[in-house]
Structure I
Amino acid sequence: MSWRDRIDSELTGYYGRAKFHVEQSDTTGGRRWLIHEYPRRNQPYSEDMGLKAGEWRLQFFVAGDDYDIERDALRAELDSPGAKTLVHPYLGTFMAVASDVRFRESTRDGGVCTFQVTFTGAGKESYPATTVDTQREVRRTADVVEEETTRDFAEKWSVEGLLGWSLVSVERDLSAIVSGINEVVGGIADDIAAQIRAPINMAGILIGGYNRLLGAVMRPINALDLYSGNSILSMLGLDDDDDDSSGQILLSPGTPVRAARLLFDTGTGSDSVTPPVADTPERLQRAQNTIAARELNGRAALLAGARLMADTDWVSRQDALAAGNDVIALIDAQMASDNTIDDGVYSALVDLRSAVSEDMRSRAVALPGMTAYTPLRTLPAVIVAHRLYGDARRADEIVVRNNIAHPGAVRGGMELEVLGE
């Protein structure tokens with residue numbers, strides 16, 4: 001089979017739907033080179049800028065009794081906007097645009113119209129790819145919420161002029177509001193009471209306390225020594241001493257979910273502390289302080305929740321969505337308050353909610369889901385992990401997620417929640 005058999009014997013081409021017959025074809029190609037020449041230097045540098053756009057210069061004609069109809073059809077295709085399919089009789093098919101068009105007719109050569117056209121490859125329109133760092137955006141908007149929350153609390157909180165039983169009542173209300181986090185972290189109520197005349201310090205103590213709460217929730221993991229050489233594998237003598245990552249596993253996916261749930265419970269628990277009836281100036285001031293402290297507690301909780309979302313590398317879709325929904329519920333509770341909300345605080349909360357939602361959506365979509373697995377008989381967690389994932393080092397993940405009391409004996413018939421892969 002020769003080249004004559006591989007091309008159209010009549011050298012027929014098409015542009016769009018218009019047909020023509022080719023007389024001559026010239027093609028340019030190669031790469032684009034940018035030549036750098038430097039003063040007092042004999043050696044230039046040639047920078048490769050990529051392939052040249054394909055360019056085909058065709059000389060073709062239409063002829064016959066209906067040549068004028070074919071000519072007009074071809075001109076219409078050449079003059080119309082957009083790229084079209086060019087069928088080249090020698091080289092194949094391309095998407096091209098007619099960048100230079102010339103045609104000629106004469107009375108001596110009646111019934112013929114000759115064209116000279118330069119076609120250029122159309123290519124594809126592309127733009128620089130951009131992505132948004134959703135985790136960084138959550139952290140940024142959380143910082144704004146913290147600033148606005150601290151400012152708003154400082155403007156609302158006041159114990160000036162309160163004496164005796166009124167001041168004691170304020171301290172009692174404040175202690176009740178922070179009791180939830182105080183039970184988890186400890187010392188928060190005393191620290192805040194000591195700064196009762198310095199609202200900015202009070203806000204810093206409570207926000208810092210919620211950050212410590214996250215560490216308190218993760219304390220069970222530390223007790224299992226999941227980040228030390230005393231992991232389950234180590235205790236069973238199955239770890240590899242030559243592997244620097246021995247005993248190092250990803251943070252249990254269940255732990256951030258439990259943290260988000262505890263933040264929700266603690267952040268909304270202070271709503272049960274009702275302000276007194278504002279029937280005297282002192283009671284009015286006390287009621288305003290109670291509302292301000294409740295708002296501070298809820299906003300400190302949602303700040304910790306938002307930062308938890310941004311700082312966690314989720315490994316399952318369900319975990320990311322469950323924790324994210326709790327954090328968004330905390331934000332919604334603040335935005336739906338019956339009390340008047342400062343404009344700056346409200347705007348910051350709107351931005352934070354949007355950032356958390358976008359981060360949760362963008363990172364959760366590609367994650368695998370959770371599934372159930374029931375071992376038929378009692379086995380060590382390392383055996384279960386090896387059967388599920390081919391990696392015994394993931395035993396810790398299964399133990400923590402399912403609150404297994406004895407990693408060396410995972411009870412047969414017990415349904416386990418595991419990561420589907």
Structure II
Amino acid sequence: MKEKDPYAALRFKEFNFFLLMRFAMVFAWSMQFVIIEWEVYSLTKNPLSLGIIGLMEIIPAIAMALFAGHIVDQNEKKTLLIKCILGFSLVSFGLFVVTLPSVQAGISTNTILYLVYALVFFGGLVRSFIGPTVFSLLALIVPKKIYPNASTWSSSFWQMGSMFGPAVAGFSIGFIGVHWSMCLVFTFSVFALLLLTQISKKPILNDKIGEPIFQSLKEGVKFVFKNKTILGSLSLDMFAVLFGGAMALLPIYAQDILKVGSEGFGILRAAPAVGAVITMVLSAYISLNKNAGIKLLSAIFMFGICMIVFGLSTSFWLSVFALFLSGIVDGVSVVIRNTILQIHTPDTMRGRVSSVNSIFVGSSNELGAFESGVTAKLMGVVNAVVFGGIMTLITVTTTAIVLPNFKKLDLQKDVDALENGD
């Protein structure tokens with residue numbers, strides 16, 4: 001049996017540029033989202049306004065997701081990703097202008113909010129293309145036999161961007177203000193674009209170029225719903241994120257409950273990603289593929305427990321620890337789900353399958369933000385977070401009962417076959 005090489009994917013030069021590019025994009029995106037949350041809540045002091053941010057991003061993300069997957073499968077990935085990053089840079093620059101004090105002084109608070117929501121909406125449109133494009137490009141940079149290792153490193157850098165982005169945002173809001181923090185976001189998006197130029201154009205592997213769009217979309221959705229392993233993992237994660245995500249309410253916790261300011265907000269926002277990065281790095285050395293079903297169910301159950309503890313906590317450091325632990329177990333979920341997607345998705349359908357994934361999991365973050373905002377408005381902030389954690393526990397328990405075979409999921413044989421070229 002071959003000894004596992006934890007650095008297999010890192011031995012490919014283009015993959016390293018890919019990782020840095022992905023880090024820069026996630027850093028910029030997560031930093032921007034935190035800045036928007038802080039600015040909007042500071043202007044309104046209304047938890048529902050935080051939910052609207054999520055709603056404005058999820059509407060275009062879901063509406064365009066399947067169409068985006070079709071476009072990705074039909075086109076060259078690097079060129080498409082360049083267009084996506086340019087679109088994101090345009091959004092960042094727009095927010096940089098909107099947060100300029102001299103601009104805000106001349107318009108009403110409602111106008112500022114409408115402009116922010118409009119830019120977030122356009123960002124959601126761009127995001128619907130970024131996920132499938134990045135997922136598809138990864139598979140063209142490294143050999144198929146090291147997909148699992150490449151997926152782990154890619155997820156690790158995604159989590160590091162998610163960790164450092166919010167932390168830097170929290171501190172930069174306090175030190176240089178919202179406006180110049182947005183300038184930093186724009187700078188990182190340009191840096192990501194420069195890194196992408198170091199990756200060569202890749203062949204289009206889809207043998208059905210020009211296929212009617214509705215036929216193409218039908219094939220993508222049909223594939224996901226026929227593959228019970230993919231469908232089960234996506235569904236489980238979707239409901240966990242939908243009900244268990246308290247991140248949208250962190251500005252309220254930082255400003256009104258824990259009273260820790262923007263610096264504390266940055267720490268709270270980064271805590272889950274710190275835990276997730278630890279899991280990601282360890283997973284490059286310690287495989288999570290054996291008994292993957294049990295591990296996935298256990299991880300999401302623990303995630304629900306962490307959300308309940310966080311919701312009830314009035315101690316800053318206990319809250320940080322609960323979020324940190326939630327990141328560790330969420331990292332387990334991300335690694336297993338990404339491994340499932342990489343090894344079970346044909347090259348010709350990566351864009352469409354990733355788009356379905358974005359509907360199930362990616363967009364559930366924003367829908368979860370909307371759900372959190374609404375429930376916080378109806379039942380109070382603390383009750384909303386605790387309710388979400390309880391619903392996550394119910395979801396996991398129900399899945400284990402309704403889909404007993406899911407507990408038997410084991411990815412080790414699939415990964416061994418892939419690494420051996422079978």
Structure III
Amino acid sequence: MRILHINAINEEKSTGRICKELSTIANQSGHESIVAYATGPDSETGIRIGSSFDQSRHAFLSRLTGKQGYASKRATKKLITRLEKNRPDIVHLHNLHSNYIHLETLLTWLAETDIPTVLTLHDCWFYTGKCTHYTSTGCDRWQHGCGNCPRLALDNPSWGLDRTARMWQDKETWFNAIPRLAVIGVSDWITTEARFSFLGQSSIIRRIYNWVDTDVFRPRDTALLRQRLGLKNQFVLLGVASSWDDSKGLSKWINLAERLPDATILLVGELSDMTLPEPIIHIPSTNRPEELAEYYALADVFLNLSEEESFGKVTAEAMACGTPAIVLDGTANPELVPASCGYVVSESHPALLVDTIERMKREGKDAYSEACVRHAHQAFRLEDRVADYLNVYEELMNQKGRDSLWHNHSSPSSSPSTMEQTI
């Protein structure tokens with residue numbers, strides 16, 4: 001199979017690493033898999049879409065007009081022209097909401113050429129007018145058509161115009177026109193949500209958990225790291241996020257620092273200039289998985305205090321490193337952490353969170369570590385979850401589409417480098 005992934009970022013952050021790992025395993029299995037991307041490090045076999053100037057222009061127009069995914073038409077046409085030279089057998093859509101793709105051009109081409117298309121719900125954007133999450137605002141307009149958006153200034157912000165109803169209608173039209181469309185949720189929670197949206201008409205709707213590379217995320221000796229950070233035998237709570245704000249629970253962490261003065265808190269990720277309480281140690285964001293795995297393994301307890309998680313990969317990575325987790329009872333959080341690996345607590349009871357941390361401190365990390373590693377290997381093993389995706393690709397290709405002749409554009413006996421050279 002020739003597989004093309006389209007994602008905002010290459011190799012870095014959560015979705016960038018997911019695309020890279022998917023491609024690596026697929027290529028090792030004898031397929032051809034590459035990534036088209038807007039930002040991130042250049043790849044010899046990948047395709048860079050557009051330019052930083054085009055993305056800045058797209059972002060400006062998005063805020064000005066209230067419509068995202070309606071610019072970058074030239075860059076998208078250029079991508080399609082290259083793909084027409086040697087069409088992929090599968091197009092896998094990831095994050096398209098980073099101001100680099102003209103949605104109508106891309107999705108109409110996929111529909112007209114009847115290329116089997118997979119979209120992974122890393123968040124809720126594919127089936128809403130514009131928002132990536134909506135539970136914290138209690139909004140269910142996405143089920144019927146959006147409009148009067150309560151998150152107009154959030155997610156992909158608008159400077160005032162509410163075009164969410166139009167964007168929802170356009171997405172419904174464009175996605176439902178694709179004959180062979182598989183919708184993959186990264187958790188049971190988001191998969192169920194999608195079934196109540198216009199994506200519920202797709203030929204395949206399935207949950208495939210995100211994965212963890214257990215060769216990297218594993219228990220390890222962190223004595224030297226503790227010494228370097230000056231932690232010695234201190235009880236360490238860990239939080240990890242791409243960037244820290246209240247949507248990721250930053251205010252809850254600050255409150256915890258006041259309630260648990262004997263605990264040391266490590267927060268890994270980008271943070272705007274602000275003064276944190278002394279028990280909190282801030283560590284800048286890292287794109288090195290090995291470094292991140294060391295912080296997971298060092299911690300006594302990992303906390304995910306985000307109210308909105310479509311999966312929560314940081315939680316899975318922490319457990320793979322033998323560190324038990326505490327998560328909030330909402331969205332996808334609870335399904336990731338069985339009782340043997342930690343606790344699920346209610347957001348409305350901050351005192352219960354403190355009590356749970358104190359209980360885990362008394363019980364000790366060793367009471368959970370073996371179960372955490374076992375659960376991560378069973379539920380989030382890289383090779384197993386990639387195999388799930390390869391099975392979806394095969395199912396889509398075997399479905400009878402609008403035009404069965406499209407597949408003649410490629411040959412199974414082609415050289416593995418064919419797509420890389422011609423795209």
ask   = One of I, II, III was used to compute P(r) over Cα pairs in 20 Å bins from 0, in percent, and the answer was 26, 56, 18, 0. Which one was it?
value = III
note = Calculated from one of I, II, III, distance in nm of label points 7 Å out along Cα→Cβ at positions 81 and 153 reads 1.4, and the structure in question is II
Which entry (I, II, III) yields the derived value -11500 for helix-only ellipticity at 222 nm (-39500 (n - 2.57) for each DSSP H run of 4 or more, over all residues; to 500) = III
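Here, each number is a calculation from the coordinates, and none is a lab measurement. All of these numbers come straight from a predicted model, not from anything done at the bench. Cβ atoms are built from the backbone, for glycine too; each structure is taken alone.
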